[in-house]
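Here, each number is a calculation from the coordinates, and none is a lab measurement. This one's a predicted model, so the numbers in the text were calculated from it and none came from an experiment. Cβ atoms are built from the backbone, for glycine too; each structure is taken alone.
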Structure 1
Amino acid sequence: MLHKFYPVLPDLSWLKRLVPLGVKTVQLRLKDAEPAEVVRQIEASLALCQAHDCQLIVNDYWREAIAVGADFIHLGQEDLAIADLDAIKAVSLKLGVSTHSHEELETALKAEPDYIALGPVYETKLKKMKWAPQGLDRVTEWKSLIPCPLVAIAGLTVERAPAVLTAGADSLAVVTDIVTHEDPEARVGEWLDIVSQPR
C-alpha cells in the first residue's frame, strides 16, 4: 500500500534516519553500488522497514529484490525495457513505473503496474531532466488515464503538496526537499503533518 508521502532515499543510512519517524512508504534508490553491497543494503532496508510497518520499494534492482524477498520495485523506462516481467510477475513482485510522456505511459500500462509515476511535476534541481515540468493539469490528465494509483515526483515541497494532491496524485515522491534540507528529520515531520490533513 502506498502512503501519500513517499520519500526516495539514496542509501540505507538515510532510511535508518527517516523510516523510524513514521514514514510508511519509502524507496531505496541506490546508485553505482557493488553487487554485494546492493544485496546487503536491500536486505537491511527490508528488515528495517518490516520493523516499522513501512513499505520498501527497491529502485532498479529487480533481480536482487527477488533474491532477498522484497515485494515492490520501481523501474524507469530503460530498466522496464530490459526487465524480465514474467519473472517479476511470477513472484508477485509489485511494480511501479516512471512516465514522462503519453508514449511512455502507453508502454508502462502494458506492464500492468501497481502504480504509475509522473514527473517532473515541477522543475527539479536533483538531476538534469530532458523533460519539461509537467504541471498540475498533466497530473489531473494522467489520473484520468490510469487504472492504478498515481505517484507525482520532482520539485515537490511541503508547500506545493496540497495542490498536487488536489490535482489527482495519490502519492508524492520526494527527493530533493528532504535530502538537501538542513534538517531532514524536521522536514519529514512537516511532510507527515501535511499529508495527514483531510482534504
Structure 2
Amino acid sequence: MKEKKRCLVSAIYVKVREGCDIGKVNSAIQGHTRKASAVRTKSMITDVSDSLSGVSKTVTWLIVTVWVLSFVILLIVFFMIANERKKEFALLRLLGTSRAILGSVVRKEAAVCSLAGGIVGIALAALVLFPFTRLIEKSLGLPYLTPEIPVILLTALLTLAGTVLAGSMASFWSAARLSRVDPGCVLRGN
C-alpha cells in the first residue's frame, strides 16, 4: 500500500485590486483562518530589515569592544615582556645601542608577533567559519550568504593590517619607557 504524499502550503499570495483597503482584506483573512496568519509583505520585509539592523549594530559594538580589549591586553603584555627583559635591554644600552635602535627593536618584535598572531587568528576563523556555514544558517534561522572571495581576502588583509598596527602602537609605550631607563640602575637591581 502506497503512502499518500501530503502537500503543504507555506505561503499564499493575494493580489488586491487597486483602491481596495489592504488592512480590511488582511483583517478579513485573519478572521476566516485559524491556523494561518495574514501578513502584509511590506511590513514583513520592514520587520526583517529592522531586526537585521539591530543585529548589525550589536555585532559592530561587539567588534569595537573586542578591538579595544585586545589593545589593552597588548599594552599589558608588551609592558610585562619589556619589564622581564629590562636587564637585557640595559646591557644593550651599555654596549652602545642607541635609544632609537632599542625602541626600533621592540617595535619590530611587536610587529612580527602581531603579524604571526593575526595570521593564526585568520586561519582559525576560516577553519571555523567556512565548514560550518550551513550550521550557522540553521542556528540563525536566516539565510547565510558567504561573501565573494575578493571581499573575504580584502577583509582578511585589513584585519591583518589592523592587528599589526594595533600591536605596533601598543609597543610604543613599552619602547618609550625602556629608552628612558638608566642602564646602571637596572643592572644594580634598583
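Could you figure out which one of 1, 2 the value 2.0 for distance in nm of label points 7 Å out along Cα→Cβ at positions 68 and 84 was computed from? Attributed to the structure labelled 1.
Structures 1, 2 were shown, and helix-only ellipticity at 222 nm (-39500 (n - 2.57) for each DSSP H run of 4 or more, over all residues; to 500) at -12000 was computed from 1. Computing relative contact order in percent (Cα under 8 Å, 6 or more apart) gives 19 for which of 1, 2? Comparing all candidates, it corresponds to 1. Sorting 1, 2 by mean count of other Cβ atoms within 10 Å over residues 52-59 from high to low puts 1 first, with the largest value. Structures 1, 2 were shown, and Kirkwood radius over Cα pairs in Å at 16.9 was computed from 1. Computing FRET efficiency 1/(1 + (r/R0)^6) of positions 12 and 76 (r between Cβ atoms, R0 = 41 Å, to 0.05) gives 0.10 for which of 1, 2? So the calculation was done on 2.
So if we calculate distance in nm of label points 7 Å out along Cα→Cβ at positions 116 and 140 for every structure here (1, 2), which label has the highest result?
2
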